[in-house]
Structure P
Amino acid sequence: MNFACNLAINSLSFGQTSIAILREFYKRGLAPSIFVIGNQADMGAQKVDNEFGMWLQSCINKALKIHNRNIPIFKLWHLNQSIDSYSKKQALFTFHEVDQLTDYEVNAINNQEVTFVASNYTKEVFESYGAKNVKYCPLGFDDFNFRKLNKPYLGKDVISWSIQGKLEARKKTLKVINLWAKRFGNNKRHQLNCLIFNPFMRPEDQQNLINQALGGQRVWNIIFHPFQQTNELVNDFINGQQIDLSGLSGLEGFNLPLFQSLCLGKWAVVLNAHVHKDYCTAENSILIEPTAMEPAHDGIFFHKGAQFNQGNWFSIDDDAIVAGMEKAVEKAHSPNPAGEALKEKFTYKNTVDIILNSLNEI
């Protein structure tokens, strides 16, 4: 099959997803030309076997030598930079976090041969604004980088909680930390581990926001971990937790931290909305219903009146969040087989089947 790729290859979520898809291409004996977004591939977070590394480099090296613009290209990137293309026929995989589309976004989608989204909610939003050729294409469990580790962590007397993902307004990160601190702060039977570094914010600004969320008080059982440089470290981090709070985000395109935690058998407190409805159930999660919608403004990724990222995300009642946390305590020391079963249903093999079938039709 003759096609090309335009992908970020780095340690961030877009890069991690791109690499997982590339591994599946490699398994199938495919060798697309690869144009790297940002012009530099960074595999520092990955364990790379020599054969895959050589395959990847050869695909990058040949791109400018042999590529023809009549060959279809698969691109995984932000919607606001999706019209730029190395091909006349582009299939775009993108993520979207609000309930509306601007005219600019609709035009960007309609300039693709097909647009893949990992959320049925996003697909419904796109189609409600007249976007064409939108396909639901869920991501899969990354079994190359993530697996269960059978080793001791804090012990049975302590419940270990986690919240992961960039520190962002839409993820309700600071609200969740504040509510957890009020309910479980300075309690020796609980520990909250935060992996919330945002590379697009200055560290001092992040620290100021955290201090404000905690009211300037020191809560000794809340630990803020630095950015984890490798997937192996992140896997160890997830294995050490019992309850994940990353699912209280107001809107997500897929929410990899939550998904990976569930697949590793962890319990999660989850907002029952948007993409979470695609894989979170009452059997594998503690579900909380949203209360309303609120404007999506954070001054970083979502600016009022901009050409992209306009709309709303879901809000949650504080008391409902705390009640969900208390229910999670009851499950903390029990297994979550329904969560682990997700990795059998959601695989990158299925993801790539959808992508290749669509590329064949272009």
Structure Q
Amino acid sequence: MEKIRFFKCSSFSPNYLEQFYAKNYENLGHDYTTHYTALMADCFGWADFWKLNLEASGRFECMEVVINAENLQKQWAREHSIKWSDAGWPLEILLAQVLDFKPHVLFTHDFATVTPAFRCRVRELTPSISLILGWDGVGHCNYLTFGGCDLMLAPAQHIVDYYQGAGLRSCLFKLGFEASILSRLANADRRIGCSFVGSIFLGAHENRFRCIAEVARQVPIELHLSISHGRFLRSRMGLLARGNMSALWRLGKSWADYQFLCAMSLPVLFGIDMYHKLAETRIGFNIHIDASRDNSGNMRLFEVTGMGACLLTDRKHDLTKYFEEGNEIVVFDSPDDAIAKLNWLLSDTAGCARIAAAGQARTLKDHSLANSISKFANMYINN
């Protein structure tokens, strides 16, 4: 039986790519395969985890591409005698890769580079394609952005409902932890009481911004924040433009919080460095982005628990479908509640460790990325 050819193309964070190449450039090797292998081994985002899990089933042959990894992509083009232009190389090389691989399924895990016009062109030039997938993991909720997709994947039901309402077929894809990461890291001492590793984009992460600032003023928490320095005033003006006049009165407090977090934050961590930090942490702090509304299910739920730290997260109405509160995770209702529960967990070492162990066991059993990918493939991708 012919294997299903599955092609996934993603864009990685430019900040991550810059950091990765600064640390690894001299050791990457000159050929595409060695370079690609080193990048995937750093475990950023989904890395090559779809390829790893789909090919493990024996039913798939996969190709993973990082659209905006310029050196890597141009090396592939050189090895395949593909010409490119200075301005158009991302999509020109991507198109050549798709045509070369001749996939049955194309997963465009990107909404910044891949356009509806590109999807339409790929479909015209690649008759083997029977399914084009899109992904909205942040509540972008713009059906025009994903024109040409046959099926939209999203981690929250309200995002699925939006695309279905706009006439795009959509399904829920539950995020999960890639368990193979555990074998890539040596055991570490949990020397850090509490940590938060992640981003704050003002205007989109307002609750996270305020909550972390309030908690970090009261309780020691190691912060590794990616903060957009150019967005402070733009985000405040954006709130005012949307009629949120209280933003003007909060401007002084927001500025003080912004300065405080910038001063407190250590360098941002990505990929394997982030997982190593979680392996050193007793308590992993989490607060969902504004677009999640009252829905849970962000990646940090599964990263923290999967790495064996105790998860302290904000309350959402559907958290109980993932974890048992008080036994597998700890949930807070407000910044003051988060401070109280964080102090409790820091003082009760045995209780914290017990919850962390139960949370990790639940994630490895029920919330692995392997489970999510297998379930999706069985339901939506057929021979």
Calculated from one of P, Q, helix-only ellipticity at 222 nm (-39500 (n - 2.57) for each DSSP H run of 4 or more, over all residues; to 500) reads -13500, and the structure in question is Q
If distance in nm of label points 7 Å out along Cα→Cβ at positions 277 and 333 computes to 3.7, which of P, Q did it come from? P
For distance in nm of label points 7 Å out along Cα→Cβ at positions 77 and 341, which of the structures P, Q scores highest? Q
Once distance in nm of label points 7 Å out along Cα→Cβ at positions 189 and 349 is calculated for all of P, Q, which comes out largest? P
Which one of P, Q has FRET efficiency 1/(1 + (r/R0)^6) of positions 149 and 253 (r between Cβ atoms, R0 = 35 Å, to 0.05), as calculated from the coordinates, equal to 0.80? P
Looking at distance in nm of label points 7 Å out along Cα→Cβ at positions 197 and 221, point out which structure of P, Q has the largest value. P
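Between structures P, Q, where is mean count of other Cβ atoms within 10 Å over residues 93-100 highest?
Numbers: P: 22.0; Q: 18.6.
Checked P, Q; max of mean count of other Cβ atoms within 10 Å over residues 93-100 sits with P.
All of the numbers you see were taken from the coordinates with simple rules; none came from a lab. Computed from a predicted model, the values in this text were never measured in an experiment. Cβ atoms are built from the backbone, for glycine too; each structure is taken alone.
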